[in-house]
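What follows draws every value from the coordinates through simple rules; no lab data is involved. Predicted model, so just to flag it, every value in this text is computed and none were measured. Cβ atoms are built from the backbone, for glycine too; each structure is taken alone.
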Structure 1
Amino acid sequence: MQKPDWLRPLFPWKQRTVTVNGRRMAYIDEGPTQGRPVVLLSGNPTWGFLYRDFVTPLTAAGYRAIAPDWIGCGYSDHPRVDAALTFAHHIADLVAFVDQLDLCGFVVVGQDWGGPQGVGAALQRLDRLAALVLMSTWLFTGRVGRFHSSPRPWTTWHAPLIGQLLMKRRKVLSHAGPSAISKRGMSATEARAYHHVFDEPDSDHVVLTWPRSIPIRPGDRGWADMTAIERRLPELAATPTLLLYATQDSVFGKPYAERLKELLPYAEGPTAIAGADHFLQDDRGPEVAAAIVAFLQRTVGPAAPATPAPPRHVPRRPRAAHWKLELCSVPSAEVEACCADPLLVEQELDVRPEVAAALERATGRRAGRVYWRTAHGHLYALELADLGRGRPSSATVYGLWTRWEPRPPEEEIDQDLLDFCLWFADLVPGIDPTDVARVAERAGIRRDDGQSEVLRSSDH
């Protein structure tokens, strides 16, 4: 997505991209290269535009202002698969972002989902973290405020099926979020700036997956991840922390800030920002930015560490010789301990019925999962679904990782997926594995051994 000309007067900074976990993450990066990095993290349904009033005050004070757009938001990639937009995925994406930009002595500024996702990533890189600023956010389970328990509109907005109508088809949040609750009075152009990144139909999956990930009750989608973050908060005791909240916040108001203070008793604040609702960066941007600059000046200062942290590398696994793809059984405990990362999603598998039939014969099932281990030793799953047509109608290939970050190197994942595609091509009438291999090579996918055999598995 290219930045439109009408946006440049409001948001003039260069849009950059970096690939994280196979997807493009957009960001701006302004200020002195030797300045302390301040990572500005937004939430639902916003993007880096929310921090436009912060860039100049931070850079003028000697800091490096970095505002990434979460995957699914802003100018980053917008996956159409909810499983690619989980709480854990966002944390892993930010960890990869910090590593790839080699950010040392960085500050996390997090609002809304930028709080738990930012802190979740910071806890994975404590050796690089310098300070925290948390505003209108939360890091805990067990508290259900009036907004999150109300059916008018919140629980109705993201209810099963109903959410598809309201959030995606009618875009009630992605096209009416910050503009609907602005206290200062937002211009039409500013509102358009927030909303236009979700103009494309079906581009706002994240706007629905985030509400469904808020951990209200044990067993909820985000409960385990938030509990893990809450449990590790004592590790931040030596990290300078500032708590801010908006006095008119309709989502995460003063009670949430007070609970954060209980969990982070060493933090400064919570400091009230008057005349602001949930998006206090927009309602009171210059005031909030000034408070953050003052906090950083008296705690960590603008100079980044002179000695950068050692780079982190994910070791490559050697490829097994004479490997063949064979389906296998996997203990349920091992599968349950893995993170399922959707890599290939085919929703029209039976557009060619002979393809669906061949895959059913090879796997011995019309619906359900089969597993295999790759030449690099990674575990994968193929999940089939029958949508009532009497044959597999959709298929998803998952990488099953022991942890989100670091996941296997992208080259290994590409090679593993190519091996799967060659196995698949060998099953299907009319698809030649040799053609697939040559086309993949032109696309830049090469296997370490130059060639792999494929085998129909007899282990069903």
Structure 2
Amino acid sequence: MHVSRKGAVGVIAAGIMILAAVSLGHAQQPEGRGGRGGGRGAGRGAAPPRPECVNPKIPAAECSVGASPIAWADPALGDGPFLLESARPEHRNLRVVVVARLQQPWSIAFLPDGSILVTERAGRLRIIRNGVLDPAPVAGVPEVRAAGLQGLMDVVLHPQFAQNRWVYLSYHKPVPTGGTTPLGQPILAGESTLARGVWDGTALTNVQDIFRSGATGTESSRIGFGRDGMLYMSVSASGTGPDVFRSADPNDYAGKTVRLRDDGSIPPDNPFVSREGYKPGIYTLGHRNGHSMSLNPDTGEFWVTEQGPNGGDEVNILKRGADYGWPYVSHGVNYMGKKISDSPYREGTEQPKVVWVPSIATTGGTFYRGDVFTGWRNSYFVGGLREGETPRTGHMQRIEFNENWEELRREPMLRELKQRIRDIRVGPDGLIYVATAEQQGALLRIEPGDPAP
């Protein structure tokens, strides 16, 4: 077939536009659930599968992510307020208010003056003052690689923020891989990184990377300060494919939680700091995809939500030096339906506090100890992107515990909104704030509704 020079130029231009659109789509696409990166590259027109994918060593290393996902976008969120109900009679009627509209909000932090910081996965930090979203992003955020399941993740204030004004961000730092695209552009990867900056009232200043994991191909990350004054950070690993073994590799930060000083340095009393072959920052290992770092107000322990594959979501309680078993043991199955392990128990590994089968694609979690919803004290709230690999099933769950932190019941909430939930936090006003994990996302506030008749 003959193609004129003009036609060839048009074809090339169209190809460039398509490549750009694909790149932008990867940067902005709302992920279905975490941990599916290992199966990428097996689709039509993609590169041949890695040799390890032909005969995976264990079920967790299966490269295929199963049947094609059901394409059914979540409905647009209305203006609200939304009137919903809770099972607890003292909090039966609830009102859900749309505080602000955002693009894939990921994390929430409250400033002492009542303002709210919100990260957007695409690489923006936003601020809400007096209930109004500032149209301009906060200046000072480092360059972020927002692609696939990577981007700007958590935002946390230092416990002595009033004195030092320190704000912490976990994000994926763009780093070169050494390769180039067909157009000659460098191929970048995202490295799990912790940055710290000074809040001057309008922007972040003196922003510096204080911990670089060296781990690329990672996914979500959460950070939190423990009662010991140390900073704890989750570094998620690939959830499928040959790279799942990184979670068990002590010389790789992927699939671990790390323990750091507030300046990013390694404490000398970390569990593996002097052990040969171990990264010195490791606090726990054998994790898949950690999505929260919530401090239990009674015990002082960190509760970490963790996405399993197609079944086997967990809440794990962090214990010094513990191994949580991934990719060798799980309560779930892989995306092709095969059990990850014949038994979810293995000697030398910790068992989860809470398990979901089927998965709800667990995300942010928080404890309630406020004075507004007193009937919800000793409850742990968990977000979910979708249940059982089915779209339009995102919701929040309230897990109620007794005084010994033994589970009593689970209450699904916000199902009526059909929105994927990314983060949940309790505000200084005692109300519950929820970030939806949508491209056209929102920050919601749960308030008491009218008293029941």
### Query
FRET efficiency 1/(1 + (r/R0)^6) of positions 300 and 412 (r between Cβ atoms, R0 = 41 Å, to 0.05) computed as 0.65: which structure among 1, 2?
1
### For helix-only ellipticity at 222 nm (-39500 (n - 2.57) for each DSSP H run of 4 or more, over all residues; to 500) computed as -8500, the structure of 1, 2 it came from
1
### Query
Which of the displayed structures (1, 2) returns the greatest value of mean projected area of the Cα convex hull in nm² on calculation?
2
### Message
Tell me which structure, out of 1, 2, gives 30 once percent of Cα pairs over 22 Å apart, for residues 332-419 alone is calculated.
### Response
1
### Query
If we compute distance in nm of label points 7 Å out along Cα→Cβ at positions 140 and 180 for structures 1, 2, which one ends up with the highest value?
2
